[in-house]
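Next up, some structures in structure tokens.
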Structure 1
Amino acid sequence: MSLLVVGSMAFDSIETPFGKTDRIVGGAATYIAWAASCFVQPVQQISVVGGDFPEQELKELQARGVDLGGVQVKKDQKSFYWAGRYHLDMNSRDTLVTELNVLADFQPVVPESFQSAEYVMLGNLSPVVQMNVIEQLRHRPRLIAMDTMNFWMNTQMEELKKVLTKVDALLINDAEARQLSGEYSLVKAARAIHRMGPRYLVIKKGEHGALLFYKNHAFFAPALPLEEVFDPTGAGDTFAGGFMGYIAHTQDLSFENMKTAVVVGSALASFCVEKFGVQRLKEISQEDIETRIRQFVDLMHFDIDLVQ
């Protein structure tokens with residue numbers, strides 16, 4: 001069973017209170033692919049890179065089971081580049097540089113070999129690009145999930161709302177959920193967003209865990225307390241990759257399985273933040289993932305005798 005992923009592949013320069021790195025490989029689709037490929041192969045990648053994107057990085061993704069047939073290489077242009085500095089709390093950051101480069105006029109193309117994908121993850125891109133991909137699909141996937149951000153809400157809200165009518169799941173953070181819905185209460189926000197189209201809503205709360213909403217059901221998964229957090233860049237995309245990779249692997253769209261997928265996504269994200277970029281995701285084994293998931297289960301489990 002394949003998972004179709006659409007998003008950016010980029011260079012990031014990151015500064016945190018615990019270190020600094022220059023021009024490492026990042027981008028939403030890169031993180032999603034590394035995480036999702038832990039559970040499902042092939043991951044069918046749609047993106048665009050410049051001639052400066054490292055060939056070795058592409059080979060490593062292919063070796064991991066990522067089909068790059070939808071990745072356009074613009075040899076005479078530069079790849080998307082982002083630079084940012086995180087504050088001490090690691091939840092807030094300042095964007096220092098954004099260079100769209102090849103992403104500025106990106107026109108995605110869904111190859112013939114990708115048309116049978118039954119699971120689709122639309123990474124954080126312009127809603128116009130996201131809709132473009134959906135409209136190219138010749139059959140309705142079992143599940144289409146998407147990510148977005150406040151920038152698109154500020155600049156392309158009408159286009160964003162059109163995409164929301166076409167997707168099954170939305171993955172955003174709590175501030176974005178409040179802005180999109182106009183509601184401060186996340187429960188009310190979830191109801192408002194459900195009315196916009198998505199049946200499933202995942203609200204990511206960083207170091208405070210993640211919430212899953214479906215109809216009148218809600219589920220909360222805590223974040224694993226970590227001794228070291230070096231780089232939160234890409235944690236949300238890694239969560240999305242783990243979440244969608246697990247769902248595609250199990251082919252189970254029940255609320256109970258979605259709850260497990262949230263825990264799996266949280267486990268993958270907890271690895272991501274331990275090193276800069278995708279480095280930690282390249283290192284982990286299936287045994288590491290299973291051990292980390294058990295840690296989440298232990299964190300969430302409790303027994304209680306109700307007072308009679």
Structure 2
Amino acid sequence: MYVTMDRYENDWQVVKRGWDAQVLGEAPHKFPSALEAVKKLRDDDPKANDQYLPPFVVVDESGKPVGPIVDGDAVVTFNFRADRMVMLAKALEYEDLDKFDRVRFPRIRYAGMLQYDGELKLPSHYLVAPPEIERTSGEYLAHNGVRTYACSETVKFGHVTFFWNGNRSGYFNPNLERYEEIPSDTGIPFNVQPRMKAVEVAEKARDAILSGKFDQVRVNIPNADMVGHTGDLEATIAGCKAADEAVKIILDAIEQVGGIFVVTADHGNAEDMVKRDKSGKPIRDKDGNVQPLTSHTLNPGPHRHRRSRACARGYIPGGPSGCRAR
């Protein structure tokens with residue numbers, strides 16, 4: 001989330017930091033081994049967990065980088081998820097890329113674990129054929145004439161569009177669908193701006209719901225996930241409060257039109273932010289500080305589904321009798 005793996009072209013400087021280290025062999029930190037690098041960087045900054053570790057380069061005794069990517073190398077990106085690999089794949093394959101100064105463009109043999117973008121045919125070489133995901137809900141709704149609206153901020157925009165549609169970009173039917181992206185903050189850690197764009201996303205959803213132009217509205221509010229990954233408990237609480245505020249805005253609008261809502265989470269994260277031993281007790285460092293948990297948890301994602309009162313009576317203001325998911 002700080003080096004190499006940005007997504008949805010939110011911040012190309014993330015990719016540049018990785019490129020400088022991995023291709024050019026340049027980084028603000030140099031170490032004789034990766035193990036020493038991780039230990040030292042973590043000791044110097046307790047908040048430098050895996051997701052926010054600064055870039056470093058492993059060098060030999062003379063200070064020369066031992067493994068920069070050069071002409072003739074073979075490179076494999078082994079991520080199976082597409083969202084955080086597409087930008088790097090572009091940097092490795094597109095000679096005319098102008099998103100940042102690559103300094104040099106190595107002539108390599110590059111393959112991805114999968115083809116990360118089927119429409120762009122990117123990368124052109126891959127190890128495993130991409131899965132064919134058919135009959136997605138987005139395709140079904142468009143086929144049946146259901147007007148849909150999808151919205152999130154940049155860091156989760158693909159989750160309500162690209163992923164939702166079975167790893168496909170674009171519309172199934174542009175006459176029935178509208179996708180709206182709220183630009184995420186760039187160059188700012190999520191725990192510094194924990195509210196992110198939750199309210200802005202909710203307001204867009206509210207306007208779409210009240211407009212009467214759509215039969216289904218879907219949004220992703222990412223605060224609990226993205227801020228939770230930072231391990232900053234205070235910031236995560238602030239982020240969750242913003243998410244609650246956003247959800248209320250949306251549910252109030254649904255109540256006005258007599259719609260149906262489903263609120264769900266695809267995984268846990270913010271509900272438990274402490275590393276624990278097998279007995280469930282918090283794990284502490286040598287100074288007695290509780291170790292933050294920055295990964296997704298195994299707890300089930302709760303969900304809530306309800307018809308509004310108006311919908312239960314079979315009436316949608318401004319629409320036909322009966323209920324339709326909003």
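A short reminder: the numbers here are calculations on the coordinates, not readings from a lab. The structure presented is a predicted model; accordingly, all values stated were derived computationally and were not measured. Cβ atoms are built from the backbone, for glycine too; each structure is taken alone.
In terms of Rg/Rh (Cα atoms, Kirkwood Rh), for residues 90-209 alone, the structure with the greatest value among 1, 2 is 2. When helix-only ellipticity at 222 nm (-39500 (n - 2.57) for each DSSP H run of 4 or more, over all residues; to 500) is computed for each of 1, 2, the one that comes out at -11000 is 1.
Structures 1, 2 were shown, and Cα extents along the principal axes in Å at 77, 50, 32 was computed from 2. For relative contact order in percent (Cα under 8 Å, 6 or more apart), the calculated result is 18, so let me know which of 1, 2 that is. That value comes from structure 1. If mean count of other Cβ atoms within 10 Å over residues 2-9 computes to 27.0, which of 1, 2 did it come from? Traced to structure 1. Across the set 1, 2, mean projected area of the Cα convex hull in nm², for residues 18-145 alone reaches its highest value in structure 2.
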